[in-house]
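Have a look at these structures, which come just after this line.
Readers should treat all values here as calculations from the given coordinates under stated rules, not as data from a laboratory. Please read all numbers here as calculations on a predicted model, not as lab measurements. Cβ atoms are built from the backbone, for glycine too; each structure is taken alone.
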Structure P
Amino acid sequence: MADRDAFVDAQERVKKLSRRPSNAELLDLYGLYKQATEGDATGSRPGLLDPKGRAKFDAWTSRKGVARAEAKARYVALVADLVKKLG
């Protein structure tokens, strides 16, 4: 339960950052969030005409095999780093 609370808290804290994270940081957040909530990526990779969808799918797929609890812990740690860095 404590892991879930920290994960939910991190989701709220990331919304309140004073500055926008970089695209790479946003993709890291997305990939970890999806892995933590849904597990390994499913479906096919978006085509060349959808670069944003493709980048997001790649960010999620790069976490393949990471346990949901580990992905949550990494997400919480990343948000903590971003809060220190971006306020």
Structure Q
Amino acid sequence: MLGYYVYMLQCNDNSLYTGITTDVQRRLSEHNNSDKGAKYTKARRPVMLVYTQRCKDRSSASKRECEIKKLSRKEKLKLWMKNEI
């Protein structure tokens, strides 16, 4: 059984990107080094991992991703500071 993670990246332009994955390090590498990275992050490389949260399944990870995306930048930064990777 795969675990799912919600993650947040800080892009080179200081914007924040949120996504889900089963392998955080692989996904980070894809965002920084390959065509498999999101279109948004390709233009804003390099990106840095600033937040992760493990979820029980894909559905809960997607719901949490949606919640995070609705937060203000200030609230996202608070979340990041609490997580301190």
Q. When helix-only ellipticity at 222 nm (-39500 (n - 2.57) for each DSSP H run of 4 or more, over all residues; to 500) is calculated, the result is -13000; to which of the structures P, Q does this value belong?
A. Q
Q. If you work out relative contact order in percent (Cα under 8 Å, 6 or more apart) for P, Q, which one comes out largest?
A. P
Q. When FRET efficiency 1/(1 + (r/R0)^6) of positions 32 and 72 (r between Cβ atoms, R0 = 30 Å, to 0.05) is calculated, the result is 0.70; to which of the structures P, Q does this value belong?
A. Q
